[in-house]
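Next up, some structures in structure tokens.
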Structure I
Amino acid sequence: MMLKSSRKFFLAIAVVSAVAAAALLILRVIPAAVGPCVVVFFASLAISSMTHASFKSYAFTLWVFAFVAASMFYPSAFGTWFHADLKILIVPLIQIITFGMGTTLSAKDFQRVFTMPWPVFIGMFLQYTIMPLVGCTIALLLGFEPEVAAGVILIGSVSGGVASNLINYLAGANVALSVTMTAVSTLISPVMTPFLMKTLAGKLVPVDFLAMMFSIINMIIVPILAGLVANRVLFSPKKWARQAGSLAVISAGCLALAGALFFWDMTFLGGLAEMENGLILGLALIAFVALAKLIVSILLNGPKNWMDKALPVVSMSGICFIIAIITARSRNELLTSGWLLILAAMLHNAAGYLFGYWGSRAVGLNEIDSRTVAVEVGMQNGGMASGIAMDVLKSAKAALAPAIFGPWMNISGSVLASWWRRRPARNPGTAAK
């Protein structure tokens, strides 16, 4: 009852904000008040949807719209804080998000490659052929300037996004296959993404293969491996994982090692080395997870699934903030070419779903696995693409496509999941003839 009342309350605020924004625009009075009305509209709608079972999956996208609106109306708010450029937060935020992804994985997710090699191989082949080639074609056909075009190709050249696992779950598809495909496509991304970018976008922008490879390892692979360690700390059935002493030693040891690496880099190297950046943060996060488990699960005897509840909030907040930082730096370009980028996102995403599904059916995968592959191929890792654009390509314009493609993929994925959920496969184990 209380949830229903709060949902109605925030929905009412959203309606009032929308009416107020429309009235201010039509009457052309108090233009400075339009921005707050638009931001409040999306934020209230997001909060309202979070309490509704049917619309809960759209809450993340609505929060993204709220942050995008805030960054479009107030770009300086996402520019510098205390004389520090906020773009320095992009890579650490992506590392934290990726670490969270790693905590949901285990060795079994990689071992499944040997039990279902054909679907995984087909998924990887389609992932790293269809998406980059379609991205390149769309970028050239729509006539984007070189840096923006490189961003479109980049979003097609990265691995699958972790959001695809949730979408496949909602669609009633093969979640085990989905998780394995995401893990495998991520592990091979340090080679595949630089290779594809060098081949397809090398004439548009300078692409340093090794710099991009090391950036992906530092930003994605190292945090995932740290997350796998944290997974053992959190969910291992062994005795040590339930003992306060063991958790305290793990936390203190990882924190000490992280501190030693940081001191070494700052003292002898004059700054954080590229590859050790992710390792230091990964060790610190493992220490935090062990300490949090010690306090929440053992000392306070709290809920066992506290991490499952906390990680989605952390990931959602991090992605929203990343998109806002990028949007603020490319506000003028978005006002002139934003609609074309939205069109590109729709075409690229739809091509991934269609070719992913029918390509899988054509080589004999069953209905459920074909749906799974379609979602995996169609949904890219926007966070990785954003990080590479800012960290390696040094271009906010190249980061525009990932910033726009990400929210659209979540919208289309949620719609597709609802569609397939209402239409279960009649013969899920039957391969295409």
Structure II
Amino acid sequence: MDVVHERLQAEAVQADAVEGVGFGDLGLGENIVRVLAELGAASPFPIQAATIAPILEGRDVLARGRTGSGKTIAFGAPLVESILRSQAGTRREFGRSPKALVLAPTRELALQIDRTIQPIARSVGLFTTQIYGGVPQARQVGALKKGVDIIVGTPGRIEDLVEQGKLDLSEVRIAVLDEADHMCELGFLEPVQRILRLTADGSQKLLFSATLDREVAALVDEFLVEPAVYEVAGEDQDSSTIEHRVLVIDHRDKAEILTSLVDRDGKTLVFARTRAYAEMLAEQFDDAGIPSLALHGDLNQAKRTRNLEKLTSGRVRVLVATDVAARGIHVDDIDLVVQADAPDEYKTYLHRSGRTGRAGREGRVVTLITRQRRRRMTEMLDRAEIEAPFEDARVGDDLLEEIAGRQLADVDA
């Protein structure tokens, strides 16, 4: 048992404890089980096996697990089942108010969550809609007027529509916070508190987070009543599917070394600190004959969605992203993450790492630093509880071939 909060202990969820357990055994109906299988989820991951039953029992849940551990289905499937059960025998009215709300920190993540929940909901006749900023609100308002059962969105636009009188949250009986830690980091703590206070009295709260810091603890204290608390066990490095490496380089070699690392068959995600550098790297890789695109906050929503889809479909092999844009990247088969700029703090490192090694696959995280940064990098890895070898790298080294080449072998295998 790990203490995740001063008064709450997490029950560690072991992978071997869920062997032989099916989604139907956890209380989900046949239609939902069938759609999950079509989505590629034939049997539950540990976080899903742990949380689905307590959610169906109506309990508040606090779950901590890294990105890629299967959290969306862990809350999405029982959320749909719960609404279905609560509406048994009643007709769904035109213009009905939503019964469930999922809050996410970014538009990309909201879209990703909806892509998973929507087919599950549709299979039992329920409707979802996305509510986020950066696009005209007319379509969102139109969907609300017709009536929806589940809203997936970001705090800013949700508050806007509430204030305009176009969104009523008073009948929301299940509210989910996904990536609660990042929501707080982006300054959404107070909007989230205001939104949750508008939901139905006694509404069920589900909070999923990779880390639990002071601000997230404030949400737990105010909104979660005797929650079931879970943590995915075996997320230490010994059992992780992610390999971490740090390359110590001369700054003048950086451009060539980066091009060498991403010249490979698998999908690669490169992190850059600034939008301008992300664009420059994408152009540099493209000029070298490696299909690449950038993803950052200056792009409009349609372009961001399109660029991410091109990586997902394999039309480009490399995506160069800033941290803000990267929060919504949930592509299961990214097998290499390259940090062209090392992050400033350990939470960012953990989040970036979570873009690979998803759903039990193998992945590799490579960070480029200069000698001057070695001490800071060591301290950050210590805080993140990650061990990574520091290796000197130069242009043309076999080491670079091995990092890119071994991945090629893995993909072929």
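Given that helix-only ellipticity at 222 nm (-39500 (n - 2.57) for each DSSP H run of 4 or more, over all residues; to 500), derived from a single structure, equals -12000, which label among I, II identifies that structure?
Working: I: -24000; II: -12000.
Source structure: II.
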Subject >> Of the structures I, II, the one that 49 was derived from, the read-out being volume of the Cα convex hull per residue in Å³, for residues 257-296 alone >> reply: I
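A value of 1.01 was computed for Rg/Rh (Cα atoms, Kirkwood Rh), for residues 65-280 alone; which of I, II is the source structure?
It traces back to I.
Tell me which structure, out of I, II, gives 24 once relative contact order in percent (Cα under 8 Å, 6 or more apart) is calculated.
Details: I: 24; II: 18.
That value comes from structure I.
Taken together, the values in this text are just the output of simple stated rules run on the coordinates, not laboratory data. Remember, predicted model here, so these are calculated numbers, not experimental data.
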